[in-house]
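Trainee: Structures incoming, each one as structure tokens.
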Structure P
Amino acid sequence: MPDQRDPAPYDALLLLSFGGPEGPDDVVPFLENVTRGRGIPKERLKEVGQHYFLFGGVSPINEQNRALLDALREDFAEHGLDGLPVYWGNRNWAPYLVDTLREMAADGRRRVAVLATSAYASYSGCRQYRENLAEALATLEAEGTAPPRVDKLRHYFNHPGFVRPMVDGVLKSLAELDESVRAGAHLAFTTHSIPTASADTSGPAGEHGDGGAYVAEHLDVARLIAEAVREETGVAHPWQLVYQSRSGAPHTPWLEPDICDHLEERHAAGVPAVVMVPIGFVSDHMEVLYDLDTEATARAAELGLPVRRSATVGADPRFAAAVRGLLLERAATERGFVVERCALGALGPSHDLCPVGCCPARSPKPAAAGADSPYA
């Protein structure tokens, strides 16, 4: 049996996230980073940035990542992994991924496990992170620095440490509803809308099709949560997977229905209350605060429809423990052990190594930590 506290061959963990502005002056430069190469005028970015300006120009994602870093370090220290350092790098704002990898290389880190703050398969939620890793590694090589090897930890959408905190969040939200509407409350499981073409090609090639792995994985998590709520309350709440945060051109098909449209439809159908469950998000970042807590909640108020929004996982200690489990599981596998992989639901544990053709890009770019990686 593998040593349950041995992270070898890994000598560091990298928390890889999206990034966000930390003040009004950061908003437009941040959005320029996010949209680089798309030719979007600065005036349009200022319009898009109004969501951030409503909150003082500060995205909560960076502070939430700091809280997760603290939770990971505390969990690691409590379980004999305090010698394994945890670093943090972002795709679109400081601390930038390439700067963090430079720091790791200077610190002598040679084999790095990477946790992306995206739980599901999709181009934007997985392969784009892998492309960013490859670009940063190539930059280090061009500078004459030997980059560390990076291995991205598997998707964790159905890990108990990710699912159970969300179950508790739904139970808490239901308890906050008035008793007169609680039993009839509808559960609206929300995630980020993406173009249907991207959804259909998400996951390994064998899973491509209507909605691909992206929709299938979210549906599996929604079923797990709804069933757990039924078991604990005795009430089988009706539910549906819905979408939010669409940002594409109007003529491009994206996943639907939108959460606001869904609230209107459920209200018209006589539903007495709705709990919005943001299963597609690791933490309460801007798209949760604006699209759900601000926009969708305001629409529900106009309708006279009672709503609650359940919590995301954030820095829950159970999620930190799940990350430790994913790291040690992968470490043991890399050392040649066959290990039991923690997963709930019908889909089972995800792959360690993204296969060729998994979540393909419209314009192919090198991507690290996959079967097609240029970095062994």
Structure Q
Amino acid sequence: MTSRSQAASSRHTATAVALFTALSIALVVALLASAGTGQLAIPPQEVLGSLLHRVGLDWLPLPSHPTGDQTLWAIRFPRVAMAALVGAGLAVSGLLMQAIFGNPLAEPGVIGVSSGAAVGAGLCIVFGLTVFGEWTTAVFAFAAGLGATLIVYGMSRAEGKTEVVTLVLTGIAVNAVAGAAIALLTFLGDTQSREQIVFWQLGSIAGSRWSQVLVVTPVIALGLVVSYVVARKLDLLSLGERNARHLGVNVEALRICVIVLVALLVGASVAFAGIIAFVGLVIPHLMRMILGPAHLPLVTASALGGALLLTLADLSARTIVPMADMPIGMLTSLVGGPFFFWLLRRTRKRSGGWG
């Protein structure tokens, strides 16, 4: 290795460490601020004191309000934990989608998991299904999202191979059919059902509980572990399918693994939080602009960035309008929409046109 390449490697490592540190600190600050914000305001030192007290450390004061500690552990902490988990899952999903499609404009909704989950949730809401008790909507949303993904993949596969263009076009078709199904369910439902479907489609993590966090946590953790395992293969895939095959990568198996993994991550996220758009598009692209194309550090950066973005979005949803809880998916779309437009313009300018 030459001195120039060593210097470049050192600069890249320093940049990655600085980014990870900054994102981690910002995430901790955002989590503390979010947990302490609400109708009952709790100072950050008391929020941290409540956390430390649970592990036997009495370094900081407990919440001074009589119901402060109970409010934190019953309402606030599950909500901020869900925001961080869902944000990390969606961002890593977007990174994986962009890697297998070789396109920075790809995002998890391409393979139909979000629209499929919306159909599953809509069925439960309109027809009042209670097969799995309070978990019925989440189970149906997860199953329908995964089913839509498998349909997209199965219909786009031919002669033992899956072409990316065919996969994208099939995903568009399945999303269109799912959109029509959601519209039909909205038409069939009563006023209350319609409001629930619309609110679910806008996304919200209000009312998150520890039981839900315990379901989502192992799925997100599994997704991160598998993402780290396949990161090197994704680097090889970025060189082109033919080159990746020559270097020993089973491209088709890798693509299947990643698509199923994305379906699991997004399905688990939207099952409890509803549809939250653009997190999987904005964060991976920003992290790639800072760190470069290597996927191993990008997995960590995307997870931290996604958790930070959704935590801040949830905090904004509870503070922008006094005494109200705005849909979090609406806020992420307000940020992601202009970013997507800028990304389109930037991509077109760099490539000299779409033709």
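Trainee: Given a value of 5, 20, 25, 26, 15, 7, 2 for P(r) over Cα pairs in 5 Å bins from 0, in percent, for residues 260-307 alone, point me to the structure among P, Q it was derived from.
Mentor: Q
Trainee: I have 14.9 for mean count of other Cβ atoms within 10 Å over residues 20-27, calculated from one of the structures P, Q. Which structure is it?
Mentor: On the way: P: 18.2; Q: 14.9.
Computing mean count of other Cβ atoms within 10 Å over residues 20-27 on every structure in P, Q gives 14.9 only for Q.
Trainee: Among the shown structures P, Q, from which was the value -12000 of helix-only ellipticity at 222 nm (-39500 (n - 2.57) for each DSSP H run of 4 or more, over all residues; to 500) calculated? Intermediate values should be presented prior to the final figure.
Mentor: Numbers: P: -12000; Q: -25500.
Attributed to the structure labelled P.
The numbers here are math on the coordinates, done by the rules we state, and not lab data. None of the values given here were measured: they were computed from a predicted structure. Cβ atoms are built from the backbone, for glycine too; each structure is taken alone.
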